[in-house]
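Next up: the structures, one after another.
Computed from the coordinates by the stated procedures, all read-outs in this text should not be read as laboratory data. Quantities reported herein were computed from a predicted structural model and do not represent experimental measurements. Cβ atoms are built from the backbone, for glycine too; each structure is taken alone.
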Structure 1
Amino acid sequence: MPLSEAELKDLIHTVPDFPRKGVEFKDISPLLGNANAFNTVIRRMAELVAIEDPDCIAGIESRGFIFGATLAHSLNLGFVPIRKQGKLPGKVIAESYSLEYGESALEIQNNAIHAGMKVLIVDDILATGGTAESAAKLVERLGGQVTGFIFLATLDFLNGRNKIENYRHHNLLTYD
């Protein structure tokens with residue numbers, strides 16, 4: 001039986017001061033380990049993916065891989081990994097971004113997206129919006145069209161939506 005939003009939230013634990021002091025990390029591991037919860041999330045995300053009608057799904061490392069690859073498989077779509085710098089072989093393009101606790105960069109293989117391809121980007125949590133914005137820039141630099149974003153949860157108090165306000169975006173859970 002599908003779980004409610006409150007039941008899903010109960011499975012996500014807040015870990016204070018991880019990975020750095022002042023950050024409240026949302027640990028989704030208990031949700032992933034609960035078959036009913038994970039299936040509920042994937043079913044709800046799949047309904048939202050259908051609205052966007054993508055050609056493929058791109059997932060942001062690392063927890064975006066879990067949801068993105070599962071969604072791609074269940075909907076018979078291809079999956080494109082967007083990885084942290086230095087993790088992909090071959091020719092790549094990179095995009096730097098800021099996050100709650102530092103600076104980083106994402107990369108995508110330069111042949112992963114073709115001109116005109118409609119791409120839906122998936123990640124677990126929308127926090128400051130840095131990774132989401134960076135992922136969209138990578139897709140667009142390769143000629144792809146970002147049809148939207150799907151997140152398990154959004155941390156509204158970090159205002160990440162502002163960085164992707166020109167794109168459609170969906171989330172299942174919200175933390176104010």
Structure 2
Amino acid sequence: MIDNSKNLVPNKLYTNVQCTEYMLADDYDTMPATYVKFRLSDVSYTLVALELGGNIDNLTDELILVDKNYNVTDALVAKVYAFPGTIVKQYYINEDGSIVVITLKPVSSASLSMLEFTQFTGQRIDETYKVVNGKFALVSTRKYKEKVYTYSQLSSKTYNLWDGNEQPVD
């Protein structure tokens with residue numbers, strides 16, 4: 001059993017493109033479920049992927065670090081997928097154990113409900129993390145030029161945020 005007594009694992013299921021509105025994953029249908037574990041090169045910690053909202057249309061994946069005693073040492077929101085199937089945050093793990101979290105940040109401050117937009121102008125931001133002493137340490141950030149993202153793109157089950165051919169900001 002994983003010990004989250006320090007409440008390091010957030011329980012927010014995001015419901016808009018900006019990831020500012022959310023509902024709490026605090027009942028049976030939305031509680032976290034572990035779906036994959038990774039052994040890191042530093043054998044002191046295990047990387048566990050949790051999925052919040054498994055029985056509903058909003059999903060948030062969190063990566064958590066667990067020590068040998070099953071204590072949670074850190075957590076990182078790594079994927080946001082909201083009804084009716086729009087993804088605005090995604091991650092992948094490199095062979096060297098680094099974790100890249102890709103986020104689409106809308107340029108407009110207008111509220112963009114997942115149900116209301118057909119397209120929006122956003123900026124892709126890639127953040128690379130390494131595990132250092134049981135914590136996710138940000139080692140680099142790469143920003144890309146603004147681009148128009150469509151609802152059909154972001155709701156495709158085969159679209160990956162890192163396949164968008166965005167141009168890096170110099």
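As an exercise: distance in nm of label points 7 Å out along Cα→Cβ at positions 13 and 141, calculated from one structure in 1, 2, equals 3.7. Which structure is it? Among 1, 2, the structure yielding 3.7 for distance in nm of label points 7 Å out along Cα→Cβ at positions 13 and 141 is 1. Identify the structure, out of 1, 2, from whose coordinates distance in nm of label points 7 Å out along Cα→Cβ at positions 45 and 117 was calculated to give 3.1. Here the read-out was taken from 2.
Computing mean count of other Cβ atoms within 10 Å over residues 53-60 across structures 1, 2 gives 17.5 for structure 2. When Cα Rg over 2.2 N^0.38 Å is computed for each of 1, 2, the one that comes out at 0.98 is 1. Tell me which structure, out of 1, 2, gives -500 once helix-only ellipticity at 222 nm (-39500 (n - 2.57) for each DSSP H run of 4 or more, over all residues; to 500) is calculated. Matching structure: 2.
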